[in-house]
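Peer 1: In structure tokens below, several structures.
Values quoted throughout were computed directly from the atomic coordinates according to the rules given, and no laboratory measurement underlies them. What you see is a predicted model; the values in this text were computed from it and never measured. Cβ atoms are built from the backbone, for glycine too; each structure is taken alone.
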Structure I
Amino acid sequence: MRVIAGEARRLRLVTPEGNETRPTQDRIKETLFNMLQNDVPGAVFVDVFAGSGGIGIEALSRGAKKAYFIENNIKAVKCINQNLQTTRFEDKAVVLKQDVLVGLKNVREEEVHLIFADPPYESGLYERTFALLSKMPYVTEETLLIAECSLDMDLSVFEENGFEIIKEKRYKTNQHVFMRKSCD
């Protein structure tokens, strides 16, 4: 896994051994950030279920001013910290080694611009994560949320929690769902 573009382009990132995390493939990460290219510069980015931190680090490399990494797996957190050292982004990063429901409450921002959430697919964590995000004061109608999920996931979980789906990008094995807080 590597950083695809920006300041830290081509630097290799470490990932935890085993199957506890599923790093987003470089090809899919590149497509995602091509879609977000105008939103990332100057943004506050939150990488939820951060794994090795590859998504948040890509955002920092492409000009995000700050990134939060929420991850409770100790091996993954060690990888995030090592990857932040490699890319020299420690001063722009906040690593929260916490359960997602605690970590989201510890994001200390007036507004977050981009939130990327990639929970374990069959975990039931989408419901709890997005229910909490809908109540967080830093999630405004301007905040863009992206969920990585399986192709067959019932997307009504997002709408039931007050989010409007604005775009879906399907790949061979999974999809990205883009949404904003509903205006009503």
Structure II
Amino acid sequence: MIILESERLMLRKFEASDWRDLHEYLSQENVLKYEPDTARNEEECKLMAAERSQGNAFVAVCLKNTNKMIGHIYFAQREPKPFLTWVIGYIFNPEFHGKGYATEACQAVLKYGFEELGAHRIMALCNPDNAPSWRLLERLSMRREGHFKKEAFFRKTESGEPIWHDAYQYSILNEEWNIDTYKQWIFL
């Protein structure tokens, strides 16, 4: 991914040195409540940042004025590639919640996906209990397309039984993005 900029943010490729900022939020269990991961220690975050710096699926979201990474976005194409569908996901440091950073960063990624990559559809999945996540998707003009019952599990009980959870699927099509972008221009 190329570097993307918004009013307050820079979205860039991960760097191995991002591990400290990554650890700041991935070391918190509450941040990973709806994720398939558990809290990470410093060594795990060093490895994670190094691995992510070698790929393009994870994007570091940084404050422009300080270059501090405040979260990250997952953005990758789904198979089959001719369907031109990408998946977006995100995790942000709770210290920076409630300031519009996630919306601003995801808007930049959607714009890049539709206008630069030629995406037909961009989709996301989230746990219905994670209201801040699905509210963000709705602020991005994404449409809830499905409610999948007991779609997956990330955790197990002490006896090894899966703890199933539901999932919402959200999507936005290229032509909807263009319409929404046009509406924003009309009312500015």
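Peer 1: Supply the structure label, taken from I, II, corresponding to distance in nm of label points 7 Å out along Cα→Cβ at positions 8 and 160 with the calculated value 3.6.
Peer 2: I
Peer 1: Just checking, which of I, II has the largest value of mean count of other Cβ atoms within 10 Å over residues 64-71?
Peer 2: Numbers: I: 23.9; II: 16.4.
Looking at the calculated values, the largest one is I.
Peer 1: With distance in nm of label points 7 Å out along Cα→Cβ at positions 88 and 144 coming out at 1.8, pick the structure among I, II it was computed from.
Peer 2: II
Peer 1: Distance in nm of label points 7 Å out along Cα→Cβ at positions 96 and 112 was computed and gave 0.6; which structure, I, II, did it come from? Intermediate values should be presented prior to the final figure.
Peer 2: Details: I: 0.6; II: 1.4.
Checking each candidate, the match is I.
Peer 1: Follow-up. Given a value of 17.4 for Kirkwood radius over Cα pairs in Å, point me to the structure among I, II it was derived from.
Peer 2: Among I, II, the structure yielding 17.4 for Kirkwood radius over Cα pairs in Å is II.
Peer 1: Right, something else. Work out volume of the Cα convex hull per residue in Å³, for residues 80-119 alone for each of structures I, II, then name the structure with the largest result.
Peer 2: Working: I: 98; II: 59.
The structure with the largest value is I.
Peer 1: Where does the value -9500 come from, among I, II, when helix-only ellipticity at 222 nm (-39500 (n - 2.57) for each DSSP H run of 4 or more, over all residues; to 500) is the thing being computed?
Peer 2: Value -9500 for helix-only ellipticity at 222 nm (-39500 (n - 2.57) for each DSSP H run of 4 or more, over all residues; to 500) corresponds to II out of I, II.
Peer 1: Comparing distance in nm of label points 7 Å out along Cα→Cβ at positions 104 and 128 across I, II, which structure shows the greatest value?
Peer 2: For this comparison of distance in nm of label points 7 Å out along Cα→Cβ at positions 104 and 128, the top structure is II.
Peer 1: Moving on. Comparing mean count of other Cβ atoms within 10 Å over residues 48-55 across I, II, which is largest?
Peer 2: Checked I, II; max of mean count of other Cβ atoms within 10 Å over residues 48-55 sits with I.
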